[in-house]
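**Student:** In what follows, structures are represented as structure tokens.
No lab work stands behind these numbers, since they all come straight from the coordinates. Everything numeric here is computed off the predicted structure, so don't read it as measured data. Cβ atoms are built from the backbone, for glycine too; each structure is taken alone.
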Structure 1
Amino acid sequence: MLTLAIETSCDETSSAVIKDGREVLSNIISSQIEIHRKFGGVVPEIASRKHIECINQIIQESLDEAKIGFKDIDLISVTRGPGLVGALLVGLSTAKALAYGLNIPIIGVNHIEGHVCANYIDHKDLKPPFTCLIVSGGHSYLVQVNSYVDYELVGRTRDDAAGEAFDKVARALGLPYPGGPFIDKLAKQGNKDSIEFPRVFLDDKTYDFSFSGLKTAVLNYLNQEKQKGNEIIVEDVAASFQQAVLDVLVGKSFRLAKSRKSDKIVIAGGVAANEGLRNMMEKKGKMEGIKIYYPSKILCTDNAAMIGAAGYFQYINGNESDLGVSVNPNLDIN
């Protein structure tokens with residue numbers, strides 16, 4: 001079964017062709033990072049216009065690389081949310097036109113579920129149930145994945161998502177956008193124990209996250225050191241901040257896995273590319289006898305391949321959208 005997938009939730013225009021939900025025949029990604037970097041973040045109107053400019057070309061490239069034509073496609077899978085409403089509309093409108101013109105089914109996919117499904121592409125042996133930590137610029141979730149289409153939301157961010165905290169701290173340190181990769185790189189050169197930043201676990205009964213207090217603590221530290229005229233060692237700040245985030249992410253993930261007797265923890269989303277997170281997860285996984293899965297870095301960031309995988313599993317489990325499917329910029333995981 002060949003799925004043509006389209007992803008335009010934020011600032012990547014992507015199209016992919018996926019075979020049977022797990023095999024990538026093509027995965028074309030056009031990134032707008034350099035355009036938005038000068039603004040320090042994504043400008044929604046600019047993102048939407050850039051999607052319009054290149055989406056047809058990206059789709060054709062994905063077909064060419066897969067060595068197929070439109071007539072070979074069995075299913076259209078497209079992100080319907082969450083994301084930027086204008087950006088989502090570009091992808092969904094294009095997908096509807098293709099589905100109508102080709103007279104094939106269409107399925108609107110949850111972008112967050114797509115991140116989880118990226119792991120099915122890289123790990124052919126991976127099957128539910130498992131515990132999943134989803135961390136990106138806009139979202140931090142702890143989910144118990146009971147089946148390919150059953151996602152039980154157990155914990156979520158109450159304020160800043162982990163990736164958002166990374167970007168805001170990076171900006172305060174004078175690092176480029178997106179800040180996560182730069183923090184991760186600097187953290188390897190710094191002393192993670194040099195500065196004591198807070199670890200916010202909330203209470204023992206919740207799996208929710210809160211990173212706004214940590215972000216504020218870092219900003220306060222930087223301001224106080226500047227007022228005192230002290231030299232700020234950026235590498236130490238990055239390492240100490242990152243460790244404070246990872247202690248909470250890893251701690252809560254393993255607590256949930258053990259409470260559900262899960263022998264697998266899956267990491268998904270943009271922050272899943274963070275080497276500090278991967279290393280800490282794997283180290284603790286070996287100690288606890290829990291296997292850790294995460295996608296290749298290209299599948300951690302926004303891409304259409306993961307949307308194709310998610311759409312395929314939804315479709316074969318009896319779910320299908322119609323041409324009236326709409327975008328939902330605040331779509332929640334379910």
Structure 2
Amino acid sequence: MTQQPVVYAIHENPDWFGPFADALDAEGVPYVEWLLVGGVLDLDEQPPPGVFWSRFSASSHTRGHGLSKDHTRSVLSWAEAAGRRTVNGRSVLELEVSKVAQLTALRAAGIDVPRTVAVIGSAGLVAAARRFGGPFVTKHNQGGKGLGVHRFDDADQLAEHVASPAFEEPVDGITLLQEYVQPADGTITRVELVGGELVYAIRADTTAGGFQLCPADACAVGPDGRPVAPPGALRAPEPGEQIFSLREDVDGLPVGRYVAFLAAHRIEVAGVELIEAADGRVVTYDVNTNTNYNAAVEAVAPRSGPRQVARLLGSLLERETP
């Protein structure tokens with residue numbers, strides 16, 4: 001009997017998958033969760049029929065899944081070599097795990113990005129910061145969830161931080177020094193796109209939200225169930241306080257450029273983050289290819305992000321089904 005094609009949702013963090021499971025069930029799309037946290041991959045076997053949807057997260061190593069990046073690379077290479085349809089496939093994974101790759105690609109597409117210097121190894125980090133000038137922020141090249149993001153006024157402040165127990169070495173050894181871009185109204189924006197279409201945009205309050213734009217509920221609370229202060233936030237949100245809100249006015253945002261950029265790089269599901277700066281620039285600084293959605297925003301949005309993803313996957317699966 002021929003195996004029936006299904007969607008293979010390949011990822012490493014079940015805590016983020018619930019809204020997508022609900023959406024796939026609601027749309028009647030058959031799927032299998034495939035957790036890439038170690039195991040055996042027989043390259044002599046043919047990949048099962050269906051659509052391989054990668055939800056690999058650049059922050060996987062913070063959950064004890066340091067092997068997931070190369071596990072995902074292997075599975076996507078195996079699937080694509082056999083002609084299987086992938087969503088956010090092998091080439092997209094390389095953008096997910098490298099802000100250097102993202103920023104250089106965005107700049108090449110004519111999209112304004114922050115001035116950035118990549119420092120390989122920590123030994124030269126403070127000296128590079130003295131040449132860079134302040135104020136600036138640091139970031140991990142393989143980031144997610146605000147990893148390594150701190151704001152400094154000058155290199156002396158950074159030197160104190162590097163010498164302290166709070167300093168974290170990036171998993172790939174690359175730290176970014178990036179100009180601090182002051183938001184005009186204290187917020188940053190994330191534009192959610194699926195299948196080449198705008199789903200909606202959200203605002204995030206930088207006072208309580210800091211530099212983290214992980215909208216998933218799992219990112220908002222600590223082990224004790226109370227809200228946590230994300231990197232760069234001035235305070236922790238109060239219980240019940242929402243960092244994220246629906247942004248209805250998208251005029252002036254470079255949505256068309258984002259659609260073209262994602263198409264050129266075969267990115268089919270993404271959240272793109274930007275700052276409307278106090279100096280009038282619109283600065284794009286991050287592309288999230290394993291985007292999550294915020295429940296409070298979903299409740300009032302005109303369309304559902306997970307449902308749009310499920311519909312995209314369902315339409316692609318129909319083409320793969322005899």
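**Student:** Of the structures labelled 1, 2, which one yields 2.3 when distance in nm of label points 7 Å out along Cα→Cβ at positions 164 and 260 is computed from its coordinates?
**Tutor:** Values: 1: 2.3; 2: 4.4.
Structure of origin is 1.
**Student:** When Cα Rg over 2.2 N^0.38 Å, for residues 28-91 alone is computed for each of 1, 2, which one produces 1.28?
**Tutor:** Corresponding structure: 1.
**Student:** If helix-only ellipticity at 222 nm (-39500 (n - 2.57) for each DSSP H run of 4 or more, over all residues; to 500) comes out at -8000 when worked out from the coordinates, which of 1, 2 was used?
**Tutor:** Going label by label, the one that fits is 2.
**Student:** Could you figure out which one of 1, 2 the value 25 for relative contact order in percent (Cα under 8 Å, 6 or more apart) was computed from?
**Tutor:** Considering all the candidates, the number was obtained from 1.
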